[in-house]
Structure P
Amino acid sequence: MIVEGSERLTDEIIIRAARSGEQDVVLDLLAEAAAWLLRQGIAQWPPRFPAESVRREIATGETLLVLEGTRPIATLTVADNDRDLWGARTEPAYYISRLAVARSASGRGLGYRLIDWVQAKAAARGWPFVRLATSRDNPALRRYYEEAGFRHVTDPPHARWPTSLYERALGHPHPTPREHRAPQDR
């Protein structure tokens, strides 16, 4: 589990593990992002993820909610392995997936802040990488991750969907101060 209790991301925003019974909150955030992507012509995510997959990730403490006051504004899943896509890598890392920012919170660089928060957690454990998988067919999102310091590693042929794997080394210099916004953050 990456976070115990809740932590402040900013003065107004906290991050915490999603709790049992909050799967619909997570699923709604993901569905909103999926619908927005589809309106942009990107069929990257299903209209709604299976509830059971979210319940499992909530039970393990991997799915996180980001709240502004009491209002959910983002979700992400952070695991300490992703053997399905990455195989049995020897270096420890955090693996980010299902990062979604509510449209009402877009344009503030929240996705980038969340990535930095995960990187700080990895650094505190002495782990050298933060990794993620994204759609090979979403050039705007791939560019965002590259601008955020991620390096393209491979496009695994065994993945269930067209996938590109990225990693960001902990020693990577912080990107330039200009605002980075993922396509779903716009």
Structure Q
Amino acid sequence: MTSSAVGRGADAPTPTDRLLTGALLVAPLIYLAADSTYAARGWPDGGAGVIHVLGAIAYGFVILRVSTWLPPESWLAGAVLLTGIIGLAGNVAYGFDTIHMSLGDTALVDRTGVANLIKPLGLFFPLSMALVAVAIMTLKRRWQGGVVLIASIAWPIAHIGNIAPLAVAVNVALVVGLGTLVWSDRLDRNASA
């Protein structure tokens, strides 16, 4: 439960609740479309880069959803937000880098100096997904948390190694691990008590 207003039932989901909860399914589906497009057309595909950017943005809402399910005083909620927002920036940057490469330029990861900023920012995304997995497990959704944790470990292997089939499999796992939470019993700070 995120907030309640006077006159509204405590259990009634708000539009914000619906948006954030829906992102648990929408974000991994968009990213599955991005990585499937990369697998079919190659890593420097501009269309895949556009889908990638949209999926990365959608994952920002996943970060917000999971962090609002945790107690506000939780260090884990803060860590999910910190790593998630930094990871969002890195993930979006990699999508725009793909778009840039599709126009004929060199990838930032192949350059030196300030272009190297993309690398550590990008690694925050799988780190944030690992923390999301821990958060989900603390909310007593252990199998979903386990699936997300495995996906977060495989994420950098697939994406740094440019292993398209593994990248697609990672996203299928995220669709299952996160998407099933949409239909799960209501999760909120009371669930972790």
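Where a number appears in this text, it was derived from the coordinates with a stated rule and is not lab data. Because the structure is a prediction, the values reported are computed rather than measured.
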Here relative contact order in percent (Cα under 8 Å, 6 or more apart) has been calculated and equals 19, so which of P, Q was it run on? P
Given a computed value of -8500 for helix-only ellipticity at 222 nm (-39500 (n - 2.57) for each DSSP H run of 4 or more, over all residues; to 500), which structure among P, Q does it belong to? P
Determine which structure produced the value 14.0, 45 for Rg and Dmax of the Cα atoms in Å, for residues 29-92 alone, calculated from the coordinates; the candidates are P, Q. Q
